[in-house]
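Each structure below is given as structure tokens.
We did not get these values from a lab; they are worked out from the coordinates using the rules stated. Here the structure is a predicted model, which is why all the values come from computation and not from measurement. Cβ atoms are built from the backbone, for glycine too; each structure is taken alone.
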Structure 1
Amino acid sequence: MFSNVAFSQITAAKASFRTLTNYTTTVNDSLYVFCDNIGTGIGELKAASNDGTSGWNFTWTKWDSGTSDFTIPVSVENNQGESTLTNLSNGLYRVVVEKGSESYTDQAWVLNNSNTKPSTLVVLNCVGVNIRSSFTPNSLQYTNIDSKALVNVLSENDIVFWLQRNSENEFQKATYVGGEVSFFDLEAFEGESTYSIRVIDQYGCVFISDNVSTVTYKVEAAFSVDPMTGEAPLEVQFTNKSVNAEDFEWFIYQDYDRIVDAVSVEDSLLVDGIITDEDPLAYTYIHPGNYFVKLIASSNKGPETCFEEFNFKTEGTPIVVDTSLVQVPNVFTPNGDGRNDVFRVKSQSLKSFHAVLLNRWGRVVYEWRNPDEGWNGKVNGKWATPGTYYYVITATGREEQKKKYTKKGSFMLIRK
């Protein structure tokens, strides 16, 4: 009888980790680690004949530290091609495979890796949900059969913690370096979320904590704007999309250019903070300009008031309110039929207005300062010649007195 490492008889398909022993003088054995979550011993070894035929006898024994030999009988199976042992406890097992004058021997360690579940502790604050977990990894040992000393089973694998939320796999990951592992879920959500900790230890075994359900105090302030652009007066609706908030305060600011000169927050606001549950909130911008809005959402669900700001100036593009001077007609037909007989500019919210019309030679044909007036198509009491004319219109906004608007373009005078 002899040990033939080149023709290893023992395999362990269900093992999570395999390594070799480090004996003093004896040839090293395979060592298999099994993930034993219920702590009953689940080791499983399989031996097979080298030639793949039946008719072989398999004799299993277990090493006895007291006799320093394989004196503990385990199992005998005759006239087989393979033999499998299940539900094995920790220890070193040997199999002798015999057929006629042929005989092979192999041996391997079984170590069952049992552990308690990782612990979880939930701490809530305005930042989010803090899940803390602790876990003490096992340090498995085998016996050096030469010296009888216990030897630690070493592994270069990291111990990895996963935080799972609502059964989502691999939500957050952390490498264990000893002590407590801490996770932060910084997302605001309504209702409860369920968390668990999944630990993969150095031997590849998975241990999962009990589920823990919790709310969050975290607040997310958010809203959408419709429309983003338009002509004054422009009614804009702000749809509140905040999460986990109860109270809301809206701040509607003046045009960017005016805020630069503001000496206080109040000076930069068009209106004082609006506290309302109205959704959507509507506001009409009377004057042209570029505007931003801030929403402060808050909640008193926890021991402290949690709040968050959403500033539309930094989080998105500004609300652009154009002057209605863009509504300059490109055609007018002064023929006395009562339709489109006067060239008028649609304008609103203006402090001053000045329009000049020129013919193609640059000569002024009409000029007016009252935006409600317009040109009837006559020059010195006579009908103007049909063709292309040009306009230059300047205006000052009613509020933005330092901001001047200038529109230049052409239009067609058609007489039918």
Structure 2
Amino acid sequence: MSLEQKRRLVTELPGPRSQELMERKLAAVAGGVGTTMPVFAARAGGGIVLDVDGNQLIDLGSGIAVTTVGASAPRVVAAVTEQVAAFTHTCFMVTPYDGYVAVAEALNRVTPGDHEKRSVLFNSGAEAVENAVKIARAYTGRNAVVVFDHAYHGRTNLTMAMTAKSMPYKHGFGPFAPEVYRAPLSYPFRDGGLDGRIAAARAIDQIEKQIGADTLAACVIEPIQGEGGFIEPAPGFLPALAAWCRANGVVFVADEVQTGFARTGDMFACDREGVVPDLIVTAKGIAGGLPLSAVTGRADIMNAPHSGGLGGTYGGNPLACAAALAAIETIEDDGLTARAREIETLVKERLLKIQAADGRLGDVRGRGAMLAVELVRDGSGEPDPRLARDISRYAHQRGVIVLTCGTYGNVLRFLPPLSISDDLLDDAFDVLTAAFEEIR
């Protein structure tokens, strides 16, 4: 690593250069674009983000699960450098190039299931989710889409309708796309640990009564929810839901935008219970920080839209394709799924130790390097968003990048790059331990 892998603060945060840049940001960038920290990055690598004032911050966010292989992974840097010297763009729909085809082949190979598959590439997770719905509608000839409580699927009009949380994602932006319906999720911490199969039966009963399988094109679900609070359904929930979809001709879509590419200790979160989705949506960790997303799925479903019905000018940009191939190679050759499990062991041990001494940590959950703690008012189970804000602010001031999430805003989430060292994780959770001790 060219960056020393150590937390170091040389100024208060934000430093003077970051403050100057924030003034420029406020004068030039639309006010709707917020920032978690008022600190501007200069370089990043391993588990460190270096800011413009020379401070070195521990990265527990990975750009919201994007830089899974690191923010400057050597294979990715080399692949993009080579590609940018060849050409930056031709548009795959005009004069195609082999990088797009190679990424599609790789996705067809690594995603769940050994059936014949096809893939199509886009730019963002929301764009891919929206196209998965288009594909499902073309295949089934039906219109309705089912999503789940606490879901997050994006910021386009259709994906806003699919997203559960109003503020900040939906408030003031309607009306939204029609024919989107919501079903109850398995949420073990808040539904009394309801058995996954029973929770699935509850959801299916609502779907059948309120929508009807014969009108339903797709059931779209995050195997572990992201913005909704890193909620992991109880075992049995996803397999039961997928089986019902197969029995009723409904396209089962796994939104693995945040969970995909080794993040959860498996290549995909669906792998843990052997769930094979009809379509799988990927983005974020797919290309080491470059904008790329995809829909991959059963060949007969993927081929349902007419020629020209899918695509986009920048979809599968050659630089992003080169990065994706290098990122997948890095994950496979460097054993990063196993590394994610090692991170889970270390981080959960630290979080459970804090929880044992502090009743405000209501639930420690997640898998791999996608972990969270839900904060509550001591002994009540009532969500405590203030505590989440205070803890994250404490960490930020001491050079640890921590993100919050959840329908109630009371969840701290941890998404470190898989290239982070154990020493940095220990340092980061020393800071968080001190935060819980000091903040009351």
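Quick notes on this structure:
- Which of 1, 2 yields -11500 [helix-only ellipticity at 222 nm (-39500 (n - 2.57) for each DSSP H run of 4 or more, over all residues; to 500), calculated]: 2
- With Rg/Rh (Cα atoms, Kirkwood Rh) derived as 1.41, matching label from 1, 2: 1
- Highest-scoring label, criterion being relative contact order in percent (Cα under 8 Å, 6 or more apart), among 1, 2: 2
- Calculated for structures 1, 2, distance in nm of label points 7 Å out along Cα→Cβ at positions 94 and 366 is largest in 1.
- Comparing FRET efficiency 1/(1 + (r/R0)^6) of positions 126 and 230 (r between Cβ atoms, R0 = 35 Å, to 0.05) across structures 1, 2, the highest figure comes from 2.
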